[in-house]
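Student: Input: structures, listed below.
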Structure 1
Amino acid sequence: MRRKEERIVEDILGSKGRIRVLQVLTESGELNISEVSRRTGLNYTSVQRHLMKLKELGLLKEKRYGKIRIFEIQFRSLGIVFEKGRPVNLHTLK
């Protein structure tokens, strides 16, 4: 059975779009979906899907102000470690 960290790493690294969304939010701290879309060059629906997945993985927090949804990173730094003969390790610093 795979560890939770391995599944999270696969979910992140398995999508160039998801990586780009994380990069943009890491640089900015928090943004709404439209602004993430503009900065990544991805369409709104794709960005929304990536944001929901990253939120589900515990990497983002969502704030709501009426219809406006703001997404904020939940880590200061994110590290993925691959070592021969060992399971994948995911490290987040808050």
Structure 2
Amino acid sequence: MSQLQVELVAADRKVWSGEATMVRARSIEGELGILPGHTPVLGVLVSGDVTIHGVDGVQTASIDSGFLSVDHDRVTIVADSVGTPEAKA
């Protein structure tokens, strides 16, 4: 099964990177769900939670605002500020 390569970056540091099966975030146009094979997209994110369904569990982080880029199963999320992700089994 195909995986996403995900990077979650705050203005001052890299917060998380790794493989995932799905990423969810809120954009100015509504909720985004990204799965492997998703078409390229560039979205403006609003304050809220970003959920990353990784191979080792689910990571959730609160972001202030930012951007999400998807291209060739690579997801990059850049946010002004990011709360510490929490791991859930």
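Student: Supply the structure label, taken from 1, 2, corresponding to distance in nm of label points 7 Å out along Cα→Cβ at positions 3 and 35 with the calculated value 3.6. Could you put the intermediate results ahead of the total?
Tutor: On the way: 1: 3.6; 2: 1.9.
Clearly, the read-out refers to 1.
Student: The value -14000 for helix-only ellipticity at 222 nm (-39500 (n - 2.57) for each DSSP H run of 4 or more, over all residues; to 500) was derived from one model only; which of 1, 2 is it? Provide the component values of the computation, followed by the final result.
Tutor: On the way: 1: -14000; 2: 0.
Going through each structure in turn, the value belongs to 1.
Student: Kindly point out which one of 1, 2 the value 2.4 was derived from, the read-out being distance in nm of label points 7 Å out along Cα→Cβ at positions 11 and 75.
Tutor: Source structure: 2.
Student: I would also like to ask the following. Using Rg and Dmax of the Cα atoms in Å as the calculated read-out, with 13.8, 49 as its value, let me know the right label among 1, 2. It would help to have the intermediate numbers written out before the result.
Tutor: On the way: 1: 13.8, 49; 2: 11.6, 33.
Going through each structure in turn, the value belongs to 1.
All of the numbers you see were taken from the coordinates with simple rules; none came from a lab. These figures come from a predicted structure and were not determined experimentally. Cβ atoms are built from the backbone, for glycine too; each structure is taken alone.
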